[in-house]
Each structure stands twice: as structure tokens, then as C-alpha cells.
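What follows are several structures.
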Structure I
Amino acid sequence: MTAQIETVHVPLDGGRAYDILVGRGLLAGIGARVAALKARAVAVVSDETVAAEYGATVTDALAEAGLRTALIAVTPGEGSKSYAGFAQVCDGLIGHRIERGDLVLALGGGVVGDLAGFAAASLRRGVRFVQAPTSLLAQVDSSVGGKTGINSPHGKNLVGAFHQPSLVIADTATLDTLPLRELRAGYAEVAKYGLIDDPEFFAWCEANLAEIYAGGPARETAVASCCRAKAGVVVRDEREDGERALLNLGHTFAHALERLTGYQAARLVHGEAVAIGLCLAFRFSARLGLCPGQDAGRVANHLALAGLPTRLDQVPGGSGDADQLLDAMRQDKKVRDGALTFILARGIGKSFIAPGIEAGAVREFLVDELRG
């Protein structure tokens, strides 16, 4: 018996509207929901770890609904979000005869969702896909909004496409088996939504952190709240021409850290990089006189209580020097005419887009941060 399901609608135009379903036990009923999308075949793209845990549940449910199914499993980790991983998935989809009217189903975390979504966007010039995120980070952020892509040796997410899913099914019961480190990493993206433009939600997170981690009703509330917030932004700015860039709060720093650590999960996973990036964005804002220092301290204190890193010296093996970090930032997608664009803050819940930030000011800040 499934628990209560919360539905978040994403009302995009042109027949591209879709629902995000949030609740416990949703994977068991995924067959009927996917069959309602009128496909004959579904290829499930997952990683080996998630496929071992949930692959049979999903493929059996799809088969029982009368759908021809196939399973493609990639190696877990950011390394699969690459040209080689993209080729593996695309060739697998072609080999399983996935046609324009069929579906790709991304079962896993953010890496699988981005990779499978980009393969779906590219295969036969575009086939539909469904997101079934199994990590907290993917449920609250990467599965919603249609951003798909892979990494280049030059930087993160530099090759990709906007390709909206036809349905998102966020089964929060999958988070029960998530390693604590991955749960914490996903929480950085939860807190981010409050820091962007919702100080009341951030305060709610501060009060409910323990229950979110423990798996009480606050967990479903957090996931649905984040999805609702992101859906609103996506509808207003689908292709990141303006407001949607705010969702990248902390990510200019984070993506640079990920590049300099070689996308090695043993050293740093995405959510940990985002946590450090959020703290750096607030401390940099305070340094520029934009944000009260106590707000920057409050952000760092909360993320530390959540078990997340908050400083550059907490990156195992080091984070590179100031010049290396700055060079990595110059490959950020928000760079315009060579000038750095950051998402900064005037306080908690008061973020804004700050174009044309002087590289010298960023370098001086990084030098001081690296001194600890």
C-alpha cells in the first residue's frame, strides 16, 4: 500500500507539461503510470548499484503493464557522465530498438538522469523520457527542469541539451537505502532553495533537519517543496536566460572544485562541492559588503550541522591553488564574453545574478580562503 502521493505540476506550453509525483512506494506502481504515456517499449538506464537494488522491481512492473523492457547499466559515479558513457547508452538504446514513440526511463541519481536524458534528447533526434530519481539530490533538483548533459575534460555539464521529461516519479522510500554521505550531499541542494529566495523555508530546514535525515514526513515535505520551487522557476525561464541562473547559487565554485578533484567521488561528490560553494558564495558576498556576516556564518553553521564540508581545506587531497580555481571557473556556463558571473546574496533568501565580477577580487578572496 502506497502512502499519500503529492503531485507537483509543471505547466509548460506546447504539450510539454508534466507531473512530478512524490511519495513512498511509487516504484512498485511505475508500470501503469508509464504505460499511460502510450509507449510500446521502455529502456531503463541505471547504474550497476541502483540496478541491483531496484532494477528488477521496475522492469517487472513495466513488463506486467505490457511494455517491452530493456535494462542498460553504467558504472556508478561521475566518470560515466562522459563521451564514453554517452556512447554506451546511445548504442544500448539503438541495440534494444528504442524508437521515436518509445521511452527512456532514468533510474538512479543525478549522473544517470543527466546521462540518460541527454541520450534520449539525441537518439533519433529526440525520444521521450521519464525520470525516476533515487537520490535526494536528484529528487529535489536534477530530475526536474529538463537539463541534461555530460562533462567534458574542460568542465562540468558543458555538452548537453534542454529536454524535458514526460513524468518524474520520486519514490522517497529509495532514500532509506541511500548511504549517509549521499543523503547529506543531497541535502545541500535542499538548503539551497531556501538560500535563493525563501528564508522561511531555510528556517524550516534548520528546525526539521533531523526528521529529514531520519525519513519522517518532513522528508516528503522537503522534496515536494523543492520540486515546487524549481518547477516555478523552470516555467518562467526554461532555458536559463535569466532567473533560472539563480538555481546555480554556489555552483560556480562547486563546479571548479569538481573539475580540480577530477570528479573523483572518493574525494568530493557534487553535493559536498555545492555545500562548500554555498558557503563561499555567502562569504564572498559578505566580503564585498553585500551580505551581513552573520548570515554567512548561519549558512556555514547549518551546513556543518548537516555533516557537510564548508571550507576549501576540507577537500581531501586539496582543492588546488587560487589560480587553478579561477581558471576552472572561466569554463563555467555562465561566463559571458570572458567575464565571470556569480550568483551572490544580499542575505539569506536574497540571491541575485552578479555579472562582470572582477577576477582579481575573486582571486584575492580565494587566496584568503585557502589560508583557512
Structure II
Amino acid sequence: MKFSRISIVFAALTLGFTLPVAAETLESNTQYYKDLREAARQEGELVVYSVTSSVPLLVEDFQRLYPDIKLRYVTMDTSPLHDRIISEAENGSVADIAWSSAMDLQVELVNNGYAMQYQSPQLADLPAWAAWRNQAFGTSFEPVGIVYNQSLLGAPEVPQSRKEFIELIDSNPQRFDGRVIAFDPVASGLGYLLMTQDAAASEDAFWRLAESMACSGLRPQSGSGAMFKLIASGDALLGYNLLGSYTRRRASTDLPELGLVLPNDYTLIMSRVMFILRDAPHPNAAKLWLDYVLSQRGQQLIAESGLGSVRSDVVGEFTPTSFEKNGERVIKPIAIDAGLLTHLDADARQAFLDRWQRTSSNSCSADLKPN
């Protein structure tokens, strides 16, 4: 999918955002970026493979700043992007940039030699967990939370932690029978990533919660959109481990029934991973794009799009600074490093899914099952 200039401008108008016309550009104060821009201009083109279609303002702003670089912004799902990078590398890469929410698959590609090393000047403004080997870079700050139906759950009973989630659904099995949903780790790559990271963050809390959800008649799902609709309609009351960025977007557009809680025991933080391909046809344009996305200007637009910014000098709901102001909240960012490869190992994956299946089918004793 290629964004047109018209569609991006339309999105900016309809969403009510303002492009940061007055914000500094990369080359405002440094000779390095002036030279990089000239080298990128001579290349004349940039190809980005992305799973992120919700950043039209970012794409539009880049095109407006660098009109002499033809940007091809191609969107696809996570697995096709992963497979396409591998297949095209055999005959010479087509893309310059790979940008995906599949953090583990991106790290796998980097680890297998598909990424270029780049000592970005923007690294100084990123948290340590958001960059790996000068090759993989986190670009968003997306908390993972509990989603609920605001019309059907009163404010006093909305769970604020995993412990309260368990207590709520255990206290009234009939009410929550078949009305608790979460990703199916077998069918959803994102669900598998979030669940394995959740278990790594607090194994006891995760598996105890998994047992309670199973006892409530958990209905595993493969996609966020379907879960949001189930919750908004009242077919489900609670959804676990859903992205706050997607939830806020749907709540502000077509599903106002959705409410979001970021657990105060700990909140996982996901980040979309970007890297420059090792054999990028337009390496200077790729460096310019990556640094633009990581710059304060680019990150402000990321924040306004609802994805959240990894930089502490950006204003927005989902930023490190906004979370630091809430001293009671513990955040656990998913680090971009080799640890993400652990659960891609076939044996480790099977062991996790086997335990999930056992928990789902055997954890609830007969006297606790809803009638």
C-alpha cells in the first residue's frame, strides 16, 4: 500500500492534528545531516516496508521536508514482511527499511545478518532498552493493558492489577463465564510475544491469572479488532494483554464503550522495531528516515498518532516522562535484545504452548467451574 499525499493531508485535517512546521529539522544545526540529506537527495528514493499504517502525519511530514526523495511506503502484515525481507535478500534487497511490531521477528532478522549497522546520532536520546547493536531501534512506547466495557463494569470494580483481575473473575464465575478474552498464543504472534514476556516478567502472577481466565471460560482470539468489538458489544467484559495504543484509537473513533487500565503492579511496554537493511539500495535515505523517525520532531508525530514516544523530551499520554510522573506505576519495557530470541526457539515455544494448553484445559476444578 502506498500513501498518497492527498490521503495523508486528509487524515491530518480529519484527526485535527497540527504538523510541527516550526519544529527543528535534522539538518538545522549539524553539518552531518546537511551532508546526509544531500547524499539521500542524490539517491532520490526510499522504500519502507512497514506494518504501521496509522502514521500518515509522519509520512506526510517527511515527504514535505524532503520532496526530492521519492518515498514508497509499503504496508503489510508482520509475517509477510518477515518472509519478504528474507526472500528478496537472495536477489538483492528491494526495501531500505523494515519496521514492524513483531519485535521478536525483527530481532531474529537482525541476528541473522539482514540489518546494517548504523551509529545513529539520535541514540543518545533513546532509553538503553530501545536499541541493540546499532542495528535495531525501538520507535514507539506502547503499554499493554486490560480493556473493559465501561457501560457494564462500574468504576469501583474495574481491576487495577493482575491480583484484582483474578479476584474479580473468581468472585462471580457465572457473570464472567465466556466473557473474558485474550490473544490465542497459538494463532497470534503478537499474543505469543506478549504472553511470553508477561510470564518472564512475573511467572507466578501470569500463570495464576491464566488459570483464573481458563476457569472463567476464556475465549482466545487471534486479532485485536475482533476483541475490541466483543468488548464494546458486551459479549465480553474484560480483555487481557491488549495494546493501549490500539485501544485508545478505537475508543476515540468508533468504540467509545472501551475503557483501558494499565496495571499498577507492572505494565509491559512494547516498541515497534526498525532497522536498515544490510543491502539497502538507498542507504543514505534510509539513515535519514530512521533518524527522522527517532528525532524529537518525528517522535512528537508518533506520539500524536497514539503509538507513544520512546523519547523523554516528547509530550504525550504514552511516553517515559508521563509514566515517571505516576510514581505508583511500574513499567517493564520489552528490551530489544537477544533475549527476544529465546521464545522463538522451537523447543521453548512448544514448552510454553504445552503449558498454556494444560492450564487452559485442566486448571479449573469442577466445583469452581461456572454452571
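Read the figures in this text as sums done on the coordinates, not as results from a lab. For clarity, every value in this text was computed on a predicted model and none was experimentally measured. Cβ atoms are built from the backbone, for glycine too; each structure is taken alone.
Consider the structures I, II: one of them gives 11.6 for mean projected area of the Cα convex hull in nm², for residues 28-243 alone as calculated from the coordinates. Say which.
On the way: I: 11.6; II: 14.9.
Clearly, the read-out refers to I.
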Completion exercise
Working back from 0.99 (Rg/Rh (Cα atoms, Kirkwood Rh), computed), options I, II, answer is structure II
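One of I, II was used to compute relative contact order in percent (Cα under 8 Å, 6 or more apart), and the result was 26. Which label is that? Before the final figure, lay out the partial values.
Working: I: 14; II: 26.
Among I, II, the structure yielding 26 for relative contact order in percent (Cα under 8 Å, 6 or more apart) is II.
Assuming 18.2 is mean count of other Cβ atoms within 10 Å over residues 84-91 as calculated from a single structure, say which of I, II it is. Write out the running numbers ahead of the final one.
Working: I: 18.2; II: 13.5.
Computed on structure I.
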Completion exercise
Matching 29.1 (mean count of other Cβ atoms within 10 Å over residues 108-115, computed) against labels I, II points to structure I
Problem - Test item: FRET efficiency 1/(1 + (r/R0)^6) of positions 100 and 204 (r between Cβ atoms, R0 = 41 Å, to 0.05) calculated as 0.85, pick one of I, II - result: II
Problem - Value 29.4, calculated as mean count of other Cβ atoms within 10 Å over residues 132-139, assigned to which of I, II - result: I
